[in-house]
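Multiple structures are listed underneath, in structure tokens.
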Structure P
Amino acid sequence: MMECKQCGHCCRGLLLEIGEHDVLREPKLLEFATLLDGHGSIEWEDDLEKEYALPTPCPFLKDNKCSIYPTRPNVCVGFKVGGGQCFNARQQAEKNSQ
């Protein structure tokens, strides 16, 4: 497995969708999260179904490190260093810098 190069591209260029379970684990997420409601068309059965998006770049990225790492969202936990998303984020960052 590759080591993280701490470039921060994953947190700068990817849309982070989070769920209510992430918010329960890390309440600070709500300070920046936007409820995804399909422009008012979605009625949630219960709070645990709610989905949110964090702005890009992630507001918790500090000095190319996650400032809430122990309680980061599941989408971040599942992000594979050196995987396809990692490669795409790095590639997109290079493209944007040209």
Structure Q
Amino acid sequence: MEHALIVSIPLSDGGFGSDDERDVLFALEDQMEAAIESAAAGEFDGDEFGQGECVLYMYGPDADRLFSVVEPLLKSCPNTAGGHAIKRYGDAADPDAKEVRVEL
């Protein structure tokens, strides 16, 4: 069973955010990818920018473990303020998969 951690971060405008904002978030992604790999907690799968938010996708066997690995990085980045994470306990195709929202 694959769990997911999906992080949504608000951007400063209704589009793709500023160049500086994206640079900070790309650096955060690199840190998160390295931390997840180092902890053997799963994988960082990528991002989506648009409509005023950045969404980061991570997958692995344990959503709680994924979150515990990246939580310190998320909380140390000022750009994540006002964002949230969704921990999904099950496959995306499973309509009964439990989801827990965590405010950042």
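Read-outs: derived from the displayed coordinates by stated rules, not from any lab. Here the structure is a predicted model, which is why all the values come from computation and not from measurement. Cβ atoms are built from the backbone, for glycine too; each structure is taken alone.
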query: Of the structures labelled P, Q, which one yields -7500 when helix-only ellipticity at 222 nm (-39500 (n - 2.57) for each DSSP H run of 4 or more, over all residues; to 500) is computed from its coordinates?
result: P
message: Between P, Q, which one scores greatest on relative contact order in percent (Cα under 8 Å, 6 or more apart)?
response: P
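Of the structures labelled P, Q, which one yields -0.43, -0.81, -1.15 when log10 I(q)/I(0) by the Debye sum over Cα atoms at q = 0.13, 0.18, 0.22 Å⁻¹ is computed from its coordinates?
Clearly, the read-out refers to Q.
Can you rank P, Q by distance in nm of label points 7 Å out along Cα→Cβ at positions 35 and 67 and just name the one with the largest value?
Evaluating distance in nm of label points 7 Å out along Cα→Cβ at positions 35 and 67 on every structure, the highest lands on P.
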